[in-house]
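Colleague: These are the structures in question, set out in turn.
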Structure I
Amino acid sequence: MGEQKTRRYTSRLREGQAAATRERIVRAAAELFAERGYAGTSLPQIARLAGVSTETVQAQGPKLRLLRAALDLVAFSTRDEVAVLDTELGSEFRDARSADEAAEISARILATVNRDTHGIWLAASEAARTDAELAASFRNLVLGLRAENLSIMALWRERGWLRDDVTDQELAQWGDVIGSVEVYDRVVRIEGADEEEYRRLLARLLLELMAAR
């Protein structure tokens, strides 16, 4: 009996160590992808920054898988296929009491996510232009975000906050554009707006384009 308990403890310990190592690797990959781009980042570089061997990084999958994991990590804190409304950030949507409040919450969450994913998202987008496998993965990621937007649209619809002259599919597409990293890049990096100005712009656009009139 004592031997079985020891084995279970050892197994849990190893699982915990493996999870911690993976997170360290993914965080290192996210930092390097954002700074150097996809093509400019190598597995040995990720290994050095994470403080592990290149073989350990290779065991986590190809660079493409690390890029996807890094995007997920910085966007939703290791959500691992958890629906956006079930994340810590997403749960705030459920507490909204009006369209105005929902738009403010959406704008704040989008501002946070876009700030944190800005560098790595643009790196992935650029790399996808010349890498067919990455392009397919990136397209799937975009479609996944569309599905998450639809789940949020459904919540707005259920509470009577959405306009009824446009389909939810169209509204979700508009939401994709409004909340995109590319718009963040244009408004904040190129035009020089601060985070608060960007957040107010998002909230106003969401209300003007999506809310019931």
Structure II
Amino acid sequence: MRGERMSAGGPGWPGGTADGRVGGVTGMTGADVRAAAAEMTPVLRGTTDRDWTVRAGDLEWSCWTTAAHVAHDLLAYAGQVTGRPDGGYLPFDLRVRPDAGPADLLTVATSAAGVLAAVVDTADPDSRAWHWGPCDPGGFAAMGVAEILLHTHDLTRGLGLDWAPPEPLCAGVLRRLFPDAPDGEPVPVLLWMTGRAPLGDRPRRTAWTWRAALD
């Protein structure tokens, strides 16, 4: 989805737009991307013998398509950080072969996370690349962490697993991408901010956006 671009109209995504901006924020790091991947990989590795054509939670995508989407976006973010385009996303896409099984697909997603982490680690933190405005490497790292955590949540729901994303990483995503988030425990707040669950007496959101571009 190249961040929010597909979240605002991609299949099954719970609404959202992509033109928010935020200034004076702290991004995330390559270590955070690796930590998110380290959460994703073991929990899903035990499901690679299951049917990944089932829906990923409430998304219209299958689990297979959702995992391929994660890999695609992580690699797209890495391309932005290294290429530094100022007017759009670089014109390439990751295509996972349709005959790839869940185990190979998970390896692709984990590898894409490693690429993003490596380029964030080596990038000038003051560099900027386009994501509906200028975005720093820490912002792309935060989007990568969000992609991994949120879609691992979708995948585990679809595959019938009891899993929740780790609080510290959720808190980092909220600080960087959701400055308007309400106070509360990071995990349920992030799920509410991204239209995946209600929060107390707040109903489930039907439209949302994260704010990656810097003012």
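Colleague: Compute distance in nm of label points 7 Å out along Cα→Cβ at positions 100 and 172 for each of I, II and report the one that scores greatest.
Modeller: Once distance in nm of label points 7 Å out along Cα→Cβ at positions 100 and 172 is worked out for each structure, I has the highest.
Colleague: Using FRET efficiency 1/(1 + (r/R0)^6) of positions 52 and 92 (r between Cβ atoms, R0 = 41 Å, to 0.05) for the comparison, can you identify which of I, II gives the largest number?
Modeller: Of structures I, II, the maximum of FRET efficiency 1/(1 + (r/R0)^6) of positions 52 and 92 (r between Cβ atoms, R0 = 41 Å, to 0.05) occurs in II.
Colleague: Tell me which of I, II gives 21.8 when you compute mean count of other Cβ atoms within 10 Å over residues 108-115. Don't skip to the end; give the middle numbers.
Modeller: Details: I: 19.0; II: 21.8.
Traced to structure II.
Colleague: Okay, moving on. Given that mean projected area of the Cα convex hull in nm², derived from a single structure, equals 10.6, which label among I, II identifies that structure?
Modeller: Label of the originating structure: II.
Colleague: If helix-only ellipticity at 222 nm (-39500 (n - 2.57) for each DSSP H run of 4 or more, over all residues; to 500) computes to -23500, which of I, II did it come from?
Modeller: Derived from the structure labelled I.
Colleague: Can you tell which of I, II yields 32 when relative contact order in percent (Cα under 8 Å, 6 or more apart) is derived from it? The partial results should precede the final answer.
Modeller: Numbers: I: 20; II: 32.
Corresponding structure: II.
FYI, it's all coordinate maths here, none of it is from the lab. Since the structure is predicted, the reported quantities are computational estimates derived from the model, not experimental observations. Cβ atoms are built from the backbone, for glycine too; each structure is taken alone.
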